[in-house]
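Below are structures written as structure tokens.
Here, each number is a calculation from the coordinates, and none is a lab measurement. As the structure is a computational prediction, the values presented were derived from the model and not from experiment. Cβ atoms are built from the backbone, for glycine too; each structure is taken alone.
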Structure I
Amino acid sequence: MERLLERFGDHDEDQVALWASLVGKLRPARADQADEAIENLRALQRLLSRRADLLANLRAACLRLFNERKQVTMYVSSGLLPSTGFFSETSHRIGNRLLPEVVDTTHLKDFLSAIFHRVDDEQWVNAIPDDDWVAFLGLLVGHQSPMFEEDANALPQAVREVLEALRVLSFHVSAIGLDRELVRIDPNLEEHESPFLAQNAELLSYIQHYSDWWTTPGALIADDKHLMVMLHQCDEILQRVRKRATRIGTSLTLTFKLERLRQHLERINELVALLGELRTRRVVEDAAPRIVRLFKTLVRAECRKNILSDYWGKNVELLSLRMTESASKTGEKYITNSRGEYFGMLASAALGGLIIAFMAANKIVLGSQGWAPLNELLSFCLNYGLGFALIHMLGGTVATKQPAMTANAIAASIGEAKGKGRDLEELADLIVRTIRSQAAAIAGNIGVAIPIALVVGLIIHFATGSHFVSPEKAHHLLDEIDPRGGALFFAAIAGVCLFMSGLIAAFYDNLSAYNRVPQRLRQLRWPKRLLGAARAERLVSYIENNLGALAGNVFFGFLLGGATAIGVLFGLPIDIRHIAFSSAYLGYASVALDFAVPLTTVAIAFSGVLLIGLVNLLVSFTLTLSVAMRARRITFEQGRSLGGLLLRRLLRAPRAFLLPPRPGDAALGQAPPNG
């Protein structure tokens, strides 16, 4: 360490290599070993405190660093999204991972990246307490003589660079704030004087006054309160646009620009606050804590600049929130409150079971045609997709489609609960009603699919003299739903497909709202001439309310068929199992075997159907709930309390989990209507 610090006094030495070596001395063996990093920094401080010559070498090298290298790019781009756009930046980051950019160490941004060159460096840098970094910074800067407000001095290069960075950031904010995407979401931006332009004028004036105050004897610095008001107004508009976007639709382009605007406003506030702390005495000591926080932010940004997960997480957040909000509103329709709604759900699920029984029969017919594999798989996809779409159009319900919707409603309720006792009771009510509604949907699906399959099989047998399904095929169908095989794993794959179809449905709802598809359809003249104004309006209203659901159902069919196709094409153990189809297959197989099926086989098959359904529901519900809670930034720490509350309700009134409340009875689990 001493030999390294002595080399800092030699101006001919490679400064990048020296600073990188010094960081290497501080770096622990593993990034998560914070104690070692802290001890390394403190050891360096003790050494510098003992050796004044080494401290002088490092101090001089630090001054040269800030006097000779350009700093503006570090403040205006490090940790901030560029103007290139979401997909361009994604490809840019992927390219940089494969072939890193040329490092230009004349810029402090690249210099910082060169010395903290490991991705996990930000971990130990941020793990070292701020107080230790502040102490090290104070030792490195040394004693500075305080100045009075009326005093004048040459403007330090570091302060000049910060002021210039503020100028650039201000112009960026103005450009983003006047972007057509933001005005489209919030038309009020065009009706009043834009705070984004006002902040630019205020900030340019502040920069000029700050520079004059520092360098002109007797000059008094202008107050920054009006500037902060303008920046606060910009932030309010940003939040307003975000809220409106969650209601009327958003896009990756809009979320990219909103995130970029937020980052720029935060950086401006940080730099203005830093300059404000230098105003009293113009010594680094006053601003040291803020400088340390900025240093940690910049190091983290440079270390993780090519990490796609961070980048995607920030930009997809608003889109995910909009999608899950849309799904949560749909999910509320799948949660019954009253006896009438419960039996309505049962009837709707019965209709779904009826259609699924015929979809299962059609799939068996399609599979027996001897078509080429690709044609056969495409026919399966269409059978699934068009069948599920038909169920939706006729008002039926598929039980496994519910969790992807109800999970979003529960996540929204969790976000509102925040652990309060009364809200936790309401959340428990919601979960009880959800379980009860799900039970009704499952009972309706399999309670009709199995009898219809039996009836269809018997009718075909009596009409033709031969079974609809051969005995060999019947045994194969029973093997497919045997839980002792791969049925439950394939059911989990179907659960993933269910989860994805829910996201797709919400995505198309958002797409319709954001692109104003209903309004654009209403502008068309030919549908009105062809159908008449009233029918055209009903058609547009139907598309407005059902586009996402129809798209989700069609895509769900293709996801189910596509999973099977992947297994066939690549020879992988990939297939799907769906509770409603499995129950119909049980009915067709029973008829094909003339009901001469051992009781144990029937029990195993029926338990397989129920377990397939359970896995379908759990996988799709868990994935959707996780996404919905992450989109809302919800962390739920009352899981144990909620679990105990649900257990007590189950022991006290198990009926409420399966059956609707009795007439006139405020049964446990029945919550007031959502309002």
Structure II
Amino acid sequence: MNVNKLMLVPHPKSLTVFEGKYVMKRAAIIGIPAEKKDELFFTARRLQSAILDYTQIRADIVLVRLGKQAASVTFEDEKTETLSTEGYTLNIDENGIRIGYSTLSGAFHAVSTLKQLLHQFGKVLPCLTIEDEPDFAARGLLFDISRNKIPTMETLFKLVDEMADLKMNQLQLYMEGFSFAYPSFPEVWETGTPMTGEDILILNRYCLERFIDLVPNQNSFGHMDAWLARKEFADLAECPGGYWYNESLFLTAGTLNPADPRSIELVETMQDDLLPYFSSEMYNVGFDETYELGKGKNKEAAEQVGAGRIYLDFLHQVSETVKRRGKRMMFWGDIIIKDPELITELPQDAIALEWGYEAEHPFAEHGRKFREAGVPFYVCPGTSCWNSIVGRTDNMKENLLQAAIHGKANGAAGFLNTHWYDIISLHHFPFIYPGLAYGAALSWRVDNNRDMDIAKFLNVFVFEDRNETIGGLLLDLGNSYLLEQHRIQDGSILGRIFHKGLDDRDVLKDRTISDFQRVASYVSEQERCMKSVDMRCHDASLLDAEFHNGIGLILLACKLGELKCMLFEDESEPKVLLMLEGWIRDAELILSDFKQLWLKRNRWSNGYVNCTSSGLDESAGFIEKIRLQCKEKLNSLGVERSL
């Protein structure tokens, strides 16, 4: 038994390892207090399953009275001032295992730690003492289920289980558009595959058993594009005909007109349809990125009192609707932070969500403003997966770390990691794991986990790679963006290269063929390393296919960059024809695999603007469009090829 390799994620507040070992016997007993039998039974069953998985011993669950019966594992309720709400103690000596807790969630988290010990040492455990408690009261994940991908229930259950093992305690499913089956508006979703009320009830119970608060999340002001695109709601928009975001970018209507009483009526109807399915006391109303507010129907009012005042008044209005339904309002803080003099006028008890997804985001400055105003807030960084295909590792790590450091320093009430599917959803589910794990560890205890070995955690606990390769490979793949010339925010160049057509030149600004070839060479080296991966987790074959497809997509993006450069230099070159034909063949193969893999974890429709279309088709459609454009280009150059 090599205790020097012991790894716990999140790493606890204090860990002391002693000489000696505890050997679990065949007649193992898990003892729970008789007076807590109902409350602790699920936690005990979870431990029972872990013992069976990692030792092949089936431990019996028995009811015990303190000091009256010996057990291999005992749970003891400790009502002490030193043990925080979710804190726990874990003591292992030659005689057995003792878990101390003051709340049921603390006992559950102790089992999460014990599961990791069993995973590493089996039935022969090192003697040790752990005292542990979290830095942040709320440690959550926001998971986007609206932009192209609505996950299957099996995918959500897997996600919740991973969160529980990492001691997370809050999940928000981000909703805009029609990813929920609103009973009052069947016409907007009835041809799609949204989450139903029954789905929410099932997931809510699954979360509660694992001490995770499933928080309803529905944008209610901005990001209303899908609703406002429909004829019956179009005139509720601030700018029904769309608006100029800047001199070069025109956007469709996305923000409600707060002065129209029908807007608050729509919001309340959505609340009445959605909120009863959740047991959470919280509700995230969104309210971010209301870019066009004051540019349309409220332009005159904005000139008189300011768009910030109009925003705040509508926030108060929605806050009252939330209170009447017995919930506490959360809202994104990006708009109000631009008018800091209004922060002190925010609705009482509202929780501001301070979000930012780049390494340099000013969490310290913004957090200080909310703290000085006495406004409770969360810090909300991200996994850095979206618009990138394989993630952005270094940005993810620094973004999460800075959020945790400055969130703790400014007394943030929570840490909400975010995982988006923005614009084009080409990254596969497992690319969330590095950011999910590191964010969870930091939110539990910042100082104890800032230097966490993410690769080792992934190898040991997630992918069970016997050659300990895939974890580091995944992180290295995520750093391919560092080789891009002139990097961009909120994504990578190669993650966005499919957004526009074959003839678009924007992506080539100050970039050459060699820039794309440099990234391709780096990614190809990672692909060769995949040969040594030996995953033994239950979904290893699916993960392997997803990783290979992700690599294929990033290489396809590199080849598209090369092709664009060649076309703009001299499309008459013979090698251009070969490049076009090669790209078409590669795209067809990669898209075929991508579509099959998509449906392994996601539902058919996207729940966004048009439920009659597939989220899969919309994401794959970006590449499909370029594939057809390549064929057209071949035809224009005199090469016939069947479409």
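The maximum of distance in nm of label points 7 Å out along Cα→Cβ at positions 260 and 348 over structures I, II, that is, the highest value, falls on I. Source structure of the calculated read-out (Rg and Dmax of the Cα atoms in Å, 26.2, 89) within I, II: II. When helix-only ellipticity at 222 nm (-39500 (n - 2.57) for each DSSP H run of 4 or more, over all residues; to 500) is computed across structures I, II, the figure -25000 traces back to I. Given 3.9 as the derived value for distance in nm of label points 7 Å out along Cα→Cβ at positions 84 and 556, which of the supplied structures I, II does it correspond to? The structure behind it is I. Here P(r) over Cα pairs in 10 Å bins from 0, in percent, for residues 4-155 alone was derived from just one of the structures I, II, and that gives 10, 39, 33, 13, 4, 0; the source is II. Ranked on mean count of other Cβ atoms within 10 Å over residues 28-35, which label among I, II comes first with the largest value? Between I, II, the highest calculated value is found for II.
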